[in-house]
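See the structures that follow.
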Structure I
Amino acid sequence: MFHIQEKQIQTAFRDLVRIRFGVEAEIVIEQPKQSSFGELALPVAFQLAKALKQAPKKIAADLVEAAGAMPGVASLEVAGNGYINVRFDRGAYGAGLLAGEGEQPAAAAGKTVVEHTNINPNKAAHIGHLRNAVLGDTFVRMLRALGHQVEVQNYIDNTGVQVADVVVGFHFLEQKTPAEVAALIAPEEPGSLRFDYLCWDLYARTSQYYKDHPEALAWRAATLHEIEANHGPLAEMAHLVADAIVNLHLATMLRLNIQYDVLPRESEILHLQFWASAFELLKDRKAIYLEEEGKNKGCWVMPSSAFRGEGDANEDSKVIVRSNGTVTYVGKDIAYQLWKFGLLGKDFYYHPLTRYTDGHDVWVSADTPQPRPAPAFGKATRVYNVIDTRQSYLQDVVVAGLRALGFDAQAEQSIHFSYEMVALSPRCCADLGIELSEEDARRPYVEVSGRKGLGVKADDLMDKLIESALGEVASRHPEDNPVAQQAVAVEIAMGALRYFLLKFTRNTVIAFDFQEALSFEGETGPYVQYAAVRAGRILNKLEERGETLPDFRAELSREAMARQLENEDCWQVLLAASRAGSALERAVTAGEPAHMARYAFQLAQEFSNFYQRFKVLDEPDRERRTFLLWMTEFFALQLKRTLSILGIAVPAYM
């Protein structure tokens, strides 16, 4: 509702400035420094002063006089040296909220693709992967809440170096056959080490072996060749490893309620000649050239000027195809990006991979057709790639590839949704039993490393959080049965984890800490969940008394709303609770899920203030009690909706 009022006022003043002064102006809206000044402040007079050669205060007075009565506005006032303060019609505002105005978003044009998670299918997911997935999933939820059609992709690099290194470990170091690896994936013995955990250790051991025996890197090269050719026991083993770990990754992410629409695999980009088509396009448009001398002799490269600017022409060009004929990651990614926009003239075949409990199917790319028709994937209007900030250079090369091919519009709509890494606090390392040197113990955070095997596996982290939450739940609600306690503990733990990963802006390094994440006080997921539970509890108590909620629309007229909202505390609380749409739009525009997390916390704070100020069920006045019950229900809905956008559930109790 608040954001609708903002837009109406913006539109009205934009038209007014055009008619009154013959000027096109972008109408900026600010929040007044004090709530007593009104709900909105417009500095438009200052924007126009230079062009019109008039004092801002005079321009503001002219605009206020010309505006006259505006729907939903009680008054317009000139303040200071030329601000226009806007005061809402409180009765109309409350009645609009009661009528549900502005709850249905307008559908956005075109399809948006959000690619996130993208874990190399060579070992268990770790906490850094969780930040990627939670950021991507939350941004998808934000876009969908605004009416966008969104397709969620999870790119599977099943032919890359990381998978090859695990295959090297199994084949060359452990002398295992594909059949023996298959037996490890589905072990008959109960309690056997999970396959992705086993590969976690093997990957670290293989990396160390390369360090001690550099000549063993020839094994990696041979394995990569066989995988790309899709022939032989090493290729078979790579498929077994990657497919098994992808399924485990999907299960890990589902614990956080993260789902996908389609998993495009790198193997099909190669087998279906996606890269071959992109390669020919790049050569035809002279976007790349064959290097004939120097260290990159025999390689196909993109000149550095394409992605660094003309002033950096002496910098190293980017290798797209190595001298041995294998394509680099960025080359395959250019082909993938072209497909996302429907520019390649090719498509994958698709097979259904799994179905979530809500009936939603996940599809995976394939190189052979199958009878069941698949949805239409790709052909996006805009693309967000959720990839950490260390990959910014490669993302620049991908965009440069689109521009070199003449796809400037699509290059503009290729957005690198970057983020910083997740580390561990020294206290978190102690909680997990990770031994640190004295030097590391004094650091503000400890970096993780998959190659060194140092880090916290995502599932271990979630299990530990659930264990801690369960202890708290059981102590607060010993009368409940263990199954219910476990369900509540899971929702609290997952809410704590998601909120902790979201509350920091994307360019902030996170030092994860168990105790901070699970706290019921401060800016945490459990604090916001507690507010939602408390709001629901008031409504439940009404039912326990044998009463039902009043018919709010019948009893709360516009005049009744105006009377109740004369109370400044009620008005300010209602304003805060109704800003969800405005907060969401600003968060999407900024590309910052942290802004939405911050709003959820502020909303919870406002409800806590409301709860302390007003004794809803004990209010003797009928109209006021009805109004306070409506406010409670409105808060409960707003908290639930906001938490849902963050991917966080409201537990049965706290």
Structure II
Amino acid sequence: MKSGKKIVSLALSAVVTVSASLSAFAIPATDPENNSNASAYSNWNTTVWSTAKNNYANLSMTPGATASQMKFSWYATSAPAGAVRIATDSAMSQNVKVFDEKGSLDINVTNKDGSATYSKAVRVTVSGLKENTTYYYQYTNNKTDDSAWSEVTTLKTGSTSNFKALFVGDPQIGSSGNVAHDAFNWDITLSKALQQNPDLDFILSAGDQVEHQAENSNENKDAEVQYAGYLGASVLKNLPVATAIGNHESKGLFYKNHFNNPNMMTEGSTTAGGDYYFSYGKVLFIVLNSNNTNGSEHDAAMKAAVESNPEAAWRIVMFHHDIYGAGAPHSNSDGAAKRNYLAPLMDKYNVDVCLTGHDHAYSRTYQILDGKALDYDTPVGGTVTDPQGTLYMTANSATGSKYYDLVSTQQYYVADMSQKQVPTYSTIEMTDNSFQIKTYQVNDDGTVADTGDGVKIVKNVTKASLYNMIQEGQAKADEVTAENATPATWAALKTALSAANTLLETDRDGTYENGNMSGIVDKTKDNTLSLVTKNDLDNTYLALVNAINGLKIKGDATELDAAITFAQTLADNASIGSNPGQYPEAAKTALLKAISEARTVAESVESSQADMDNAESALEAAVKTFKQSVIKPSNDKEVESDTPKTGDGFQTVAIAVICLVLLGGTGTVVLVRWKSSQKADK
């Protein structure tokens, strides 16, 4: 039995290339020039996109480290004094606060028509935001110039204990071959989502915001045009978006320049950036750069994130690659390969939900623990209470820029999958003890329809999973060892560990050898794996927890043996009878019984130190009781006071005093004789 899975560096020897044979496709239904949006698209293309495509200075707004912060970034041709100011009225006169730029990046980006060269990616962090408040903000490249501030824009904050987020995947602006088409559809999807959900608090985007991944701006200027289409969506002026780094943007600097992410770490880094995290109420969001294949770095990042908010009731992780997806090109190839170093981290840190993209096809898994699918017998849209394992969600394309076919054989871990060839988005509604996700499609006629799939998780208690308990149980077994444990409790622990390992089939997890992947990928690509029932999981879990808590170390009987010897000597030397100095027979019988019980504990290999200590205390109490039972001689009775305590006694003393005064020494003799006569009468 392994004490835990190894989380190690993993270098992929090759990148899977998706060919046309894998059916990557855009369809007429999402071509805005040829569907019911043709008129709207034509107008937008003429009045908006014609200039917007050359504007690289769009504002990017990102959630802050906590709900009280918001982070901003934008490109500037020059910015001698960049800043953001907020107020609680549209006239920008009430409760005004100004926040200066900090951590801005020097860049050198010329837009495609050559009309502007941007020298700085300005970065500003706003803090002190309160819940359920409407704010108004402006930003500027020079706060000393009153005319340089942007137009006033609304920013609303919600409740951290009851909020709603939008989850989208792979907008991939430019993937269809037409940036304008994709940018228009992206704007439509977000606008429809906000129209249907005006209470949205922020957006989660699982990567591939754009198509191209140039190493620098001179290699591929289309990348910045695509970001102009992505960031130009009208909704993004009012809603922050937390993004994952997709494989189509991991190499260039564009992503790093545009997004001012909170708690950005060096772990998980590629050219585009690294892992980061933020907290929103009782929810900890961790965003990993899954393009980095170093599992040890992601482990360190997740550890830091968890330690930043150890009291978080929910842990939600987002990264790009769908390690448990259902898309034909990636879910069983490069996505699956990443299970080896990402899936164990979800188990290790008790992640509740994992949000992914990459395969441009929708899927929802069962709860997954160590590669096993846990069947809570939950109907579509139903509720699962206090589950173990992680729910994996893979988003379809939010723009329709590209779709992929589903796998021909549905994997055992997939609860639902679909490819409806229309843009989709999901809503996530959260309270302090619940998570609910629903998915919707945006039809080409502009209507929004519920896809019918979703699930709700309710969490009343937070506890370690069976995976974690196996690690804990094995660690305790390694620490105590069979030699030191009591045989019965050792056997119980080994039996419970064996049952838990059998249920999760940990023998098939494998290891990493010489940089080659093995184990969990081979295990989880086996569609003959059966679902684990809730009853089997609960029973195995409870047995293991009880065995871990019940493991006892053998006690040291040295002190108990000494106490037994002393008590036995006392009993052997005790005389039974009714005379003074003797002991009642019942008292000796009770002592001998206590000695026998103590000796049984001392001689048992099942006795722990606590058992020894308790037996010693009980024997000491029995010895004390026995000693107190000795028959005492009559003269050992307490002598009564010589001082009379009644009224007559007082008169006697008074007479004695008078005699003492009148007779001198003779009076003293009279008094002594009186005392003697009093004693003689007793």
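Since every read-out is calculated from the coordinates, none of them should be taken as a lab result. Please read these numbers as outputs of a predicted model, since none were measured by experiment. Cβ atoms are built from the backbone, for glycine too; each structure is taken alone.
Worth a mention:
- Which entry (I, II) yields the derived value -10000 for helix-only ellipticity at 222 nm (-39500 (n - 2.57) for each DSSP H run of 4 or more, over all residues; to 500): II
- Computed 1.00 for FRET efficiency 1/(1 + (r/R0)^6) of positions 603 and 635 (r between Cβ atoms, R0 = 41 Å, to 0.05) - originating structure among I, II: I
- Read-out Rg and Dmax of the Cα atoms in Å, computed value 39.3, 142, structure in I, II: II
- Structure responsible for 0.20, with FRET efficiency 1/(1 + (r/R0)^6) of positions 211 and 355 (r between Cβ atoms, R0 = 35 Å, to 0.05) calculated and labels I, II on offer: I
- Structure responsible for 0.75, with FRET efficiency 1/(1 + (r/R0)^6) of positions 123 and 163 (r between Cβ atoms, R0 = 30 Å, to 0.05) calculated and labels I, II on offer: II
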